[in-house]
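Each in structure tokens, the structures are laid out below.
No value in this document is a laboratory result; all are computed from the given coordinates. Worth saying up front: this structure is predicted, and the values here are computed from it rather than measured. Cβ atoms are built from the backbone, for glycine too; each structure is taken alone.
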Structure P
């Protein structure tokens with residue numbers, strides 16, 4: 001039996017890099033794996049540490065998933081009752097966005113944080129394509145930067161065309177295993193190619209008709225960086241939904257809300273909507289908490305409550 005790290009997921013096959021630096025093996029799964037009794041569309045994630053048994057030349061069987069120190073999971077985009085693992089055993093997550101081309105969707109940032117915050121995974125927000133920003137777009141960037149830096153997240157600005165912010169971006173990735181994500185068209189692959197040309201990741205154009213990005217990454221894959229570290233590149237994400245959350249999970253994942261909850265009349269059980277003596281609503285009214293973040297929170301909360309619990313878990 002050998003141990004190794006999953007470096008690519010292609011659905012039914014997983015590429016595993018053995019710890020002894022031997023040749024990468026194409027592996028299949030033996031048996032059924034679940035995550036806390038929740039059905040998964042992909043029971044093994046890129047970044048997983050696994051035990052493998054060589055089967056035939058160049059191939060093997062995954063017999064066991066070793067304990068994960070963390071993982072990032074979302075609702076499957078194709079099977080609403082299942083979860084989809086994006087990555088496991090990461091040091092940090094980096095989300096690439098842009099104000100324009102395609103236009104910024106602020107709610108997507110907070111949805112992404114709903115995947116990383118429960119595991120206290122360090123998070124960096126990168127605003128790419130700065131060369132395309134008008135004065136108004138720059139103002140939007142600085143407003144967003146203030147919101148997220150105030151609550152402890154790191155925010156960077158980059159431009160591949162103008163070669164701006166690339167050193168800071170490179171330093172962020174150095175010597176870490178990073179989940180790198182973003183919606184289609186934000187320039188994620190171009191940004192990586194700018195600091196690590198040898199990877200030659202596929203880049204796509206923005207559709208002139210829809211203004212949206214075209215998918216260029218098909219499967220999650222781990223790449224080694226020659227300056228130290230690894231990135232897990234994920235397919236461009238169009239949307240994020242959550243069938244594994246309840247309202248309390250959502251409330252506790254907005255870190256500034258959770259920090260204030262001990263001042264709420266109902267403490268940590270407060271959902272910060274219509275409850276009397278809510279410290280979060282008071283902070284929003286006073287401008288101490290972002291109204292945008294609060295609005296995004298209410299939208300996610302409503303969506304999670306609209307999902308029928310028994311319908312979600314009837315197959316477990």
Structure Q
């Protein structure tokens with residue numbers, strides 16, 4: 001029997017679930033445990049098909065809009081990405097028992113935007129249009145109060161009403177480098193622009209990108225475990241490409257891997273977006289182990305120990 005070729009696997013750390021994702025998934029699971037099925041969830045709780053399918057199997061029903069939910073006493077959960085203000089308002093009108101699983105770091109951006117608005121600033125939001133997080137942030141304020149800036153070119157071309165009365169916030173899952181470039185343009189054009197006290201890009205996005213920056217230059221290929229509609233996963237793939245990794249691909253499951261691409265490859269980096277479960281990283285490693293003799297090492301960029309408590313009504317002490 002022919003010996004398997006040697007392959008070095010470099011695991012990026014941290015990778016996978018962040019505290020906001022853990023909190024969102026736990027919110028749905030705890031609601032199912034306390035109240036039984038069904039639990040309605042507006043939008044995918046996190047952008048990962050495996051997670052959504054496993055919650056669906058336990059009794060979660062996913063909808064895009066509240067209008068799809070019949071009159072019910074079942075819990076209705078808002079996804080980790082955050083929602084426009086009109087959504088909780090509609091839930092209240094319909095007397096829904098709603099649970100907000102918005103990541104606290106997204107809520108922080110919502111609050112910043114609201115404070116800028118109160119102070120009369122013209123607000124710019126750096127982010128990707130149509131991403132649910134951006135839709136949610138835009139929907140915190142009246143229509144037209146926030147201008148979306150997607151690229152450095154947008155930042156170059158933007159004309160403010162008053163250059164001395166500007167503020168910006170950002171989506172939490174952007175590329176650190178792209179955002180830094182956009183912010184640099186805004187600050188050079190509008191030196192008095194107000195920014196966040198602490199970076200809006202969340203710790204998890206930042207740490208996962210830093211780990212990829214360390215690994216991408218020293219491997220022949222890099223796999224990002226994540227979904228195509230996951231912003232932070234797509235950014236990880238872009239970071240790997242930008243750092244010079246010859247092959248950088250996104251995979252939702254091991255079955256997505258195009259093995260022809262990996263012929264002759266001697267080292268592969270693996271990371272996972274913030275909404276991708278570790279079980280899929282293991283599934284992909286197993287698929288490589290069937291074809292190669294693996295030598296595995298881990299490269300770490302940061303230690304993570306963040307924890308976000310569940311929504312108040314789901315905490316153990318709430319029932320007492």
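Just a few scattered comments:
- Answer label among P, Q for the case where relative contact order in percent (Cα under 8 Å, 6 or more apart), calculated from the coordinates, equals 26: Q
- Structure from which 0.45 was derived, FRET efficiency 1/(1 + (r/R0)^6) of positions 137 and 289 (r between Cβ atoms, R0 = 41 Å, to 0.05), options P, Q: Q
- Source structure (of P, Q) for helix-only ellipticity at 222 nm (-39500 (n - 2.57) for each DSSP H run of 4 or more, over all residues; to 500), computed value -7500: P
- Comparison of P, Q - label where Rg/Rh (Cα atoms, Kirkwood Rh) is highest: Q
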